[in-house]
Structure P
Amino acid sequence: MFIYNQILIYDMENNEEKSVFLEYFGDYPLMRVLDFLIIARDMDYSMTEIAKNSNVGWTAFSEIWPQLIKKNIVLFTRKVGNAKLYKLNIQNQWVKELIKMDSLITKLETNKSLKEKELAA
């Protein structure tokens, strides 16, 4: 998993780690894809890689992907062999705000975690 200015929260119920982004906005396919794209926003990936790294099945992914293209949330960057590569459109105003929100909630949760550790010590 890629960690890019993120903290993970352990989900005791499902016995897995979850990003703060998913903890706040919900753990479902669209949010998983957005979470991965935000974390890995400096790189471009094929649709298959995005689905796999987002932990989203192909059927669910193929249903949400056209909307991400249509809303200009993701951009085609280049073609390598038969693979088309895409990345998060960081010029899109909505995406900029989403990244800010992700940074804010990560900062809040980090500060909360640090305070809890100070109190425990």
Structure Q
Amino acid sequence: MIKPPLMDDQILPEATMVLKALADPNRLRIFNMLMEGDSCNGELNERLGLPPNLLSHHLRVLREAGLVYNRHDAVDARWIYYAVDKEAVTRWLEWFCQLLNPARIQERPLLCGPEGRTCPNFLAT
């Protein structure tokens, strides 16, 4: 059986990582805020009210999922700026649009359960 590219073995682990990264409410809030533009730890911390260690953890998860990247300030490297990876967002937007496209929903006959046509009777003794 040929799998469509949407669900091939290469994309599934990466898609799972992205979904897990965005499944956390705090990470979703951070990601949403970064969609408004680049930001630093201090601003993120102030606006979101997260302890610095928790904010760092969530940013690391978003970076590891490939959704966010960081860069150090050219003048003072202690400052770290975070931004959304536009290429990654474009890629995942296309993927999610394919995955959640209502046109993909198909009807097929039931093959199991009491309504199934070919299912063995599991209740028989």
inquiry  = For distance in nm of label points 7 Å out along Cα→Cβ at positions 51 and 75, which structure out of P, Q has the highest calculated value?
reply    = Q
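Given a value of -17500 for helix-only ellipticity at 222 nm (-39500 (n - 2.57) for each DSSP H run of 4 or more, over all residues; to 500), point me to the structure among P, Q it was derived from. Walk me through the numbers before you get to the answer.
Working: P: -17500; Q: -14500.
Computing helix-only ellipticity at 222 nm (-39500 (n - 2.57) for each DSSP H run of 4 or more, over all residues; to 500) on every structure in P, Q gives -17500 only for P.
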ask   = Can you tell which of P, Q yields 21 when relative contact order in percent (Cα under 8 Å, 6 or more apart) is derived from it?
value = Q
remark   = Matching 29, 16, 12 (semi-axes √(5λ) of the Cα gyration tensor in Å, computed) against labels P, Q points to structure P
ask   = Which of the displayed structures (P, Q) returns the greatest value of distance in nm of label points 7 Å out along Cα→Cβ at positions 19 and 107 on calculation?
value = Q
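Just so you know, all these numbers are worked out from the coordinates, no wet-lab data involved. Bear in mind the structure is a predicted one, so any value in this text is a computation, not a measurement. Cβ atoms are built from the backbone, for glycine too; each structure is taken alone.
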